[in-house]
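Where a number appears in this text, it was derived from the coordinates with a stated rule and is not lab data. Just so we're clear, the structure is a prediction, and the values are computed from it rather than from any experiment. Cβ atoms are built from the backbone, for glycine too; each structure is taken alone.
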Structure I
Amino acid sequence: MSQISPPSSQGDVGVLLAAAGTGERIGGEPKQFRLIGGVPMLLRAVRPFAQHPRVEQLVVALPAATVHSPPAWLESIVGARLQLVSGGATRAESVKVALDALDPACEIVLVHDAARPFVSPETVDNVIQIAGETGAVPAVPVTDTLKRVDRVTGEVTQTVDREGLWRAQTPQGFPRAMLERAYATVGADACSGFTDEAALFEAAGYRVRLVRDSVRNIKITTAHDFEVAEVLARS
């Protein structure tokens, strides 16, 4: 694929892909470039959005060292519709840099983890629909029993009631104007304390709605996750 094709209609959605991590827990090349079923993980993460008719632009935040010397397959698809930027020291910083680089025509913003290569088109559609009005977070209900543990002794201090608890996933979607105000309201120093954009959005006083997602939309963090991903790629 030499380039990302233009949207089939006028797009109003911009997608920010957080891919600036180094993958130190796994070792070897950056995990976002590793192959899953013969396809780089980052490319798998990009495809559902590149194929969506409402997506106008994708901005990928990468480690600074790779922005100017990306893998050949990635360099071949960079263009007006897909841009690369140098990520920051934290996820929040990387997303803010990508947001600043986004085309002004994108009135809805989706933020996606490049380490989630199996997001479904249905999830993308549902998030975009809600994100036209307020924050949208794909999530799955917690099914395991949860234990709170003392960090020093390792002893269980509480069994947490899982009723009403959900695991947040991505892509998370927001009206662009609200997301930009959230960054401005919370402030740059405080943003680094948030592990996802929905938490930042909530801290600024905005509402977030859940979108029921699939458990297939896994986040790849460990070597074992890559083994699971290979199975999912074949299914």
Structure II
Amino acid sequence: MKKIGLIGGMSWESSMVYYELINLKVRELLGGFHSASCVMESVDFAEIEKLQHDNDWDELGNIMGRAAENLEKSGANVVVLCTNTMHLLSDQIKEKISVPFLHIAESTGKNILKKRINKVALLGTKFTMEKDFYKKILLDDFNIEVIIPENKDRRIIHDIIYKELVQGKLNDNSRKLMIKIIKKLENNGAKGVILGCTEIPLLIKQKDVDIPVFDTTKIHAEDAVSFAFGQ
């Protein structure tokens, strides 16, 4: 089993889910008392959140690069970034390490193709929804069309993430708002929905909506285990 390196803390709630999912998958595969070989470099999300909203992506890239370097020095054979938004800085991370970097959009794209879906909605922070780092991979590498909510709904989702979910708050009214937004996107032709923020699956489950849900946290974590086992 290869050692999985995790860049966490964005937020720690979703990083905790990554750790749990990775170990559950290892136990499913090996049984008994087996657990994952992994190491986590966890950053202070207060600093990250401020730099995001200050639009200081250069400094964020430096932080992510150092975290990845530390993981490689700790013996990690692959680096996994436990957040969607910060994959905007994938190139800066890859420049700092010699081990593979497992991109969440690539893991998600492979999973969507298995469902034979070619048009999906993308929910996440405003950075994930509005910038093209995620959508471009899905379109260029997997020929999957991506649609996003209208501006007002993007703001609602962004606020739910930063004001509630990253602080561990699960609000039923916010769940209803999110479901309503997903329904609008379904009416606009989305055949599935990407929960493109690692905290959104804490709030939205498959039972809440009619179209297939792609839980990027679960997809990414299980893909990391597949890599660790050389699959």
Legend entry - Structure responsible for 25.0, with mean count of other Cβ atoms within 10 Å over residues 11-18 calculated and labels I, II on offer: I
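When distance in nm of label points 7 Å out along Cα→Cβ at positions 107 and 147 is calculated, the result is 5.1; to which of the structures I, II does this value belong? Write out the running numbers ahead of the final one.
Working: I: 5.1; II: 2.8.
Attributed to the structure labelled I.
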Inset, instruction - Determine which structure produced the value -16000 for helix-only ellipticity at 222 nm (-39500 (n - 2.57) for each DSSP H run of 4 or more, over all residues; to 500), calculated from the coordinates; the candidates are I, II. - result: II
Inset, instruction - Could you tell me which structure in I, II was used to calculate distance in nm of label points 7 Å out along Cα→Cβ at positions 195 and 211 as 1.6? - result: II
Legend entry - Given 16.8, 49 for Rg and Dmax of the Cα atoms in Å, calculated: source structure among I, II: II
